[in-house]
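Before anything else, here is the set of structures, which you'll find just below.
Every number here is computed from the coordinates shown, using simple stated rules; none is lab data. Note that this is a predicted model, so its numbers are computed, not measured. Cβ atoms are built from the backbone, for glycine too; each structure is taken alone.
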Structure 1
Amino acid sequence: MNVKPDFSKHANHATTAPAFLSVWDMHAYYGESYIVQGVSFNVHEGEILALLGRNGAGKTSTLRSIARTGSPLVTKGEIWLDHQPLHKMSSHEAATAGLGLVPEDRRIIPGLTVEENLQLAQIAPPIGWSLERLYELFPRLGERRKQEGVTLSGGEQQMLAIARALARDIKVLLLDEPYEGLAPVIVDEIEKTLVHIKEQGITTIIVEQNAVRALELADRAVILDTGGIVFDGSAADVLENEELRAEYLAI
């Protein structure tokens, strides 16, 4: 009889640092489909967490549940950000509290220039991320500030989507498949930007099918399988554990 490997011994929930974002016993449904099944994990301030798993494991659903998008429907659990109860908030309130979700489709607004996309998202007056500071972080956007956002290349649109999230002076950046369809050289550029964002103290959760790239960038990893957590520990431990990668990430 084949016995599934038990990686729970690798879990690393204990830490001396207080959690900045805490997800506790979260359950969520798409209609009658039970997608997120009692997920609990902590993320610390300034940390990059890779949220990984095979297709259908519940990664994007977990990310959307944290962002309070209303789809999937969260029926149980608590989500806390810097002592604020996100589980009691709407998506707009969660965004105001400091969450910035960059969805896979980026959702660049047609008819608006790069600068107008940023201005629409920017709080007034900007506290940490002025337009000029965003253009310093993303020089290509500065060069194309008067160009319509939807006419940018895929990599430039991803940069615009991240810059638009930062424009709201967020505390946590949620990235859903940020490398999808991008050339490796563009992924390199975006990863350098994410490291710089980390240096500014912003916490990041990244959902990414390119698990190796995500693990090389991240401090920690949470791996999902059929809606539940099978691993919570350091990203380096996943890279070093061939059995774990093969079982849950197919790499």
Structure 2
Amino acid sequence: MLHDIHLFNSLLVAMAILAVVVYIALHFINAGYGMMYNRKWGPAIGNRTGWVLMEAPVFIAMCILWWRSDRQWDVVPMIIFALFQLHYFQRAFIFPLILKGHNKMPITIIAMGIIFNLLNALMQGGWLFYLAPDGRYGIDWLFSPQFIAGVTIFSMGMVININSDSVIRNLRKPGDTRHYLPRGGMFNYVSSANYFGELLEWCGFAVLTWSWAGAVFALWTFANLAPRAEQIYKRYCSEFGEEFTRLKLHRIIPYIY
């Protein structure tokens, strides 16, 4: 597949179609992790271990794809690779260490996450290191409107994502079991600001690579996070009532949705 553009394109089409299916399905099924944790999803393990097991494979797979590529020392692919890995290093090896509480994550969720992450590594790494036309990502790409805009959007998204995760993580003091509404930052505009940040990241990545692989990943991010943001919005409405609804927040995209 890494040397067959037609097979690779077939993978992108299949993943795009599957993203639409997942988007529809998640409006009827609550992914049972985090605040939506549900024992019906089967055996579960600690959140910290779960996040590492789920997110580390894409980091490792991308390293392997990079190392085996003839383009491993090309400047622009290396920069794009570093941005991608920066997100997943934080998500796989830093984020789990600073989690609070003792929540659990179902093994089925972890397994599905691993499968998607490995396929995504194949999409992003396959395009970047093997199938992008020669010269596509030359030095001049660093000065292209796509790269400049994409890096800016990606960076903004990462800052919003990390800051919003910090807000959520520090809602409770030690020993406190009450639920609180996150406030401040992008939570002044959307109820799932952490998801907005992540969506912004991968939309930025799609722009900076200007690739169908990046676009399919951005589509998947929306398909996975938008329905969950809707579920969280409904949960807040039910739990906090007018305290929440009077804020007139959107779900995941400020002023739009």
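A few notes on this one:
- At a computed 1.4 (distance in nm of label points 7 Å out along Cα→Cβ at positions 147 and 211), which of 1, 2: 2
- Value 0.4, calculated as distance in nm of label points 7 Å out along Cα→Cβ at positions 75 and 139, assigned to which of 1, 2: 2
- Which of 1, 2 yields -20500 [helix-only ellipticity at 222 nm (-39500 (n - 2.57) for each DSSP H run of 4 or more, over all residues; to 500), calculated]: 2
- Source structure (of 1, 2) for distance in nm of label points 7 Å out along Cα→Cβ at positions 195 and 243, computed value 2.1: 2
- In this comparison of 1, 2, the computed figure 28 for relative contact order in percent (Cα under 8 Å, 6 or more apart) is attributed to 1.
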